[in-house]
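A.B. asks: As structure tokens, here come the structures.
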Structure 1
Amino acid sequence: MSHPAEAFLRLYGPAALVTGASNGIGRAIASALASYGLDLVMVARNETALGELADDLAARHGIAVTVIAADLSAPGAAGAILGHPSVDRVGLLVAAAGFGSAGRFDTLPLADELAMVDVNCRAVVALAHGMAPRLVARGQGGMIIFASLVGWQGAPFAATYAATKAFVQSFGEALHRELRPAGVDVLVAAPGPVATGFGNRAGMALTMTDTADIVAADILRALGKRGQVTPGRVGRLLTMALWPLPRTLRVGIMGRIMKGMVQGKAGIP
């Protein structure tokens, strides 16, 4: 029997395209994939951080790493990434780029909310649509896209973010069933709170969190075995507590949780 890393490389190699690779879950997954021997195409806005990570992973694992600095909220960004020659060798898409906002909706900048929809939804659809025909033609490969436990119901004070993750959840569930007969594994990962830079950017004070490394390991273990994973101990505990409750009650509970995280922002007493 092949070593698991060898089997993973055979199924999803020779390269992986990872967006949001400069930090958080994307960085942790990129690092794990490098240890399996996959070459990487890493995408993020922070070219300096990407370059430093690329040099480190290439030196430690003897892999080829391509760095693409891009803002996925910009028109045409996904198309430019898909057109890069290095993407021709990609057998796994990890669409980990994303961001959130927190606060009362009417007080949040519209431009930021729309950029969030572009990154969390539009770019995911564009990348998946570009990769799917290539993977189907190969008869194997995979895609990992990111929902969230807040996407299973509305989340007051994170309304747009929760809605984007509900979109990704539904989108990924459908792609899992559509593409599985063609040999393409689609996994929807729905993490809970994770110790990354996400909370700072969204303006949320996160308390209980999972680490990005633990979440990444759970996600990669689930790829090819399931269509959905809730990675991390904290994420699973929160899911088990919330899921049996009526949706309207979950919305209320999520609103109280989010309000506690963003108390003191404009419009929130």
Structure 2
Amino acid sequence: MNQTQQNVSDSVVEVVNPDGSSPVVLVCEHASPAIPAPFNNLGLSGDALSSHAAWDPGAMAVARIIAQKLDAVLVASRVSRLVYDCNRPPEAAGAMPAKSEVFDIPGNANLTPAERAARTAAYYTPFRDTLAGVIAAAPSPVIVTIHSFTPIYHGAQRAVEIGILHDSDTRLADAMLDTAAAHSPHLTQRNAPYGPQDGVTHTLLEHGISGGHPNVMIEIRNDLIQTPDTQRGIALQLAGWLTDACATVTGENACKA
């Protein structure tokens, strides 16, 4: 990667703890609500710009604490998922959504193929390539993506508090769910509130399953991680689950918290 490419990547992708020794590679695709100035907030204002439609509140804070606890590398997007959702492939409509739950996104309406390609090159490709490079450098990588979700969606209350999501590779999810069943004070469910049928497992497919690496996606209801104390509590709980699950799947304690 030349210096210009590195500067572009740094502006749209953050790598936390780049020298981490853990095989766990943490990912936070929806870490930031930031919309670059040229997009004029995509025509949005008010609550829409800080809502769950624009990012995953609390997810990055939790991911940072897990990274510190496990000494893991964390790769995060620096731009709102409304500009480009890095957990979607370029051909997916949701990569640059024209509507997100109750919010219409005027700046994403009727994008031309050239406009979509430009956003893909500017935001998705640097993220994908940075993450791929981190995974390639990790010893026996274990891919873990961190997300949050809103307690109320389309007017319906969600009971699930923590979701453990997977695609065709269930190894890490199975082990985490076993640990959660024994130790979690929170209602924890498989593939909830979303699952593969909702198109949310792109990162797992692209960076985990394609290379045969254990992988899992963690969803946390965002009312549980609104403060530094609650973020830390959930993060330490998840770090413990991951430690136990890694030992079960890999047969070693390399992920030990």
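A.B. asks: Cα extents along the principal axes in Å was computed and gave 49, 48, 33; which structure, 1, 2, did it come from?
C.D. replies: 2
A.B. asks: Identify the structure, out of 1, 2, from whose coordinates helix-only ellipticity at 222 nm (-39500 (n - 2.57) for each DSSP H run of 4 or more, over all residues; to 500) was calculated to give -15000.
C.D. replies: Label of the originating structure: 1.
A.B. asks: Comparing distance in nm of label points 7 Å out along Cα→Cβ at positions 16 and 120 across 1, 2, which is largest?
C.D. replies: When distance in nm of label points 7 Å out along Cα→Cβ at positions 16 and 120 is calculated for 1, 2, structure 2 comes out on top.
A.B. asks: Say we calculate distance in nm of label points 7 Å out along Cα→Cβ at positions 24 and 216 for every structure; which of 1, 2 gives the highest result?
C.D. replies: Result for distance in nm of label points 7 Å out along Cα→Cβ at positions 24 and 216 over 1, 2: largest is 1.
A.B. asks: Right, next: Comparing 1, 2, where is distance in nm of label points 7 Å out along Cα→Cβ at positions 32 and 184 highest?
C.D. replies: The maximum falls on structure 2.
A.B. asks: While we're here: If relative contact order in percent (Cα under 8 Å, 6 or more apart) is computed to be 19, which of 1, 2 is the source?
C.D. replies: This value belongs to structure 1.
A.B. asks: Also, quick follow-up: One of 1, 2 was used to compute FRET efficiency 1/(1 + (r/R0)^6) of positions 88 and 192 (r between Cβ atoms, R0 = 35 Å, to 0.05), and the answer was 0.45. Which one was it? Mind showing how you got there, number by number?
C.D. replies: Values: 1: 0.45; 2: 0.95.
That value comes from structure 1.
Since every read-out is calculated from the coordinates, none of them should be taken as a lab result. Predicted, not measured: the structure shown is a model, and the values here were computed from it. Cβ atoms are built from the backbone, for glycine too; each structure is taken alone.
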